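Structures incoming, each one as structure tokens.
Just so it is clear, none of the values below were taken in a lab; they were calculated from the coordinates. As the structure is a computational prediction, the values presented were derived from the model and not from experiment. Cβ atoms are built from the backbone, for glycine too; each structure is taken alone.
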Structure P
Amino acid sequence: MIVVIRMSGQVGLKEDINNTLNRLNLRRKLITTLVRDTKENQGMLKKVRYNICFGTINKETLFNLISKRGKIVGGKNLTKEQAEKVIVGLEKGKSLRELGLKPFFRLSPPIKGFKNTKQAYPHGDLGKHAKINELLERMI
């Protein structure tokens, strides 16, 4: 499972990049979503790598993300038991919409700030991020 965080806003983006971000359910800045590791999704992530931060999420961070930031379609928060059921459903191959959740999670800016939002991972936060779980924990 890959977690994707949108790092740039909407102003000044090319139309094809904006359409790709919309297909990934990333319509605003500081929104995150979960995608499967498929060839098609890898192509979309490669196309918008200078506008997003992505990486493989571990199970502990996934549970924290779903339990604290997950919302049912009506706008209500999840309980811990519902979050555990959602994780089991995701492992079986279901999507967030099929499980009755909104397909994205709203995040806050990270504690202690971003490293650099204009450069790729070793020097900044864009692109494939090796420490995505630490960044995500600071944003939850």
Structure Q
Amino acid sequence: MELTYDKSVDVFQFSLAPGTPVARTVEWGPGIYVDLDADRRVLGIEVLDASKHFDAAILAALQSPNTMMTLNEAASESGLSAGTLRVLLNNGRLAGEKRGRDWHVSLSDLYTYLESREPAGRPAKARKARRVKRA
């Protein structure tokens, strides 16, 4: 069992089985989400805008979720290769820390990068700018 509070996004999480894969998330009420496994058993509860629902002193006493992963774990989580993540870390586009020879990335930093990156490929051309080939 684990209680965490991430003040950067103001989210409180109560996890009954940390590390167990979540199969489905259900909205229980406004800003309250319940994580379920494949057999519909409750794995955890997340409360958005936690500072509105809980006392600030209680939230301050909780630990911050800072799950660190190796590059291989981050690669499987993100769908990017470990080499790509290493280049992003060296260029400063992805936050991480080096422990000995290995890079470690927090899960929140990885998701922040994935949400903020620009789409890949060329931008779409305007429809009326396309030429129609005539035979």
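Any idea which of P, Q comes out highest on relative contact order in percent (Cα under 8 Å, 6 or more apart)?
Top value of relative contact order in percent (Cα under 8 Å, 6 or more apart), among P, Q, belongs to structure P.
Quick one: helix-only ellipticity at 222 nm (-39500 (n - 2.57) for each DSSP H run of 4 or more, over all residues; to 500) came out at -7500 when computed from one of P, Q, so which one is it?
Q
For mean count of other Cβ atoms within 10 Å over residues 12-19, find whichever of P, Q sits highest and give me its label.
Answer by largest value of mean count of other Cβ atoms within 10 Å over residues 12-19: Q.
If you rank structures P, Q by Rg/Rh (Cα atoms, Kirkwood Rh), which sits at the top with the largest value?
Comparing P, Q by Rg/Rh (Cα atoms, Kirkwood Rh), the maximum is at Q.
For which of the structures P, Q does the calculation of distance in nm of label points 7 Å out along Cα→Cβ at positions 36 and 108 return 2.9?
Answer for the origin of the read-out: Q.
Determine which structure produced the value 2.2 for distance in nm of label points 7 Å out along Cα→Cβ at positions 44 and 116, calculated from the coordinates; the candidates are P, Q.
Derived from the structure labelled Q.
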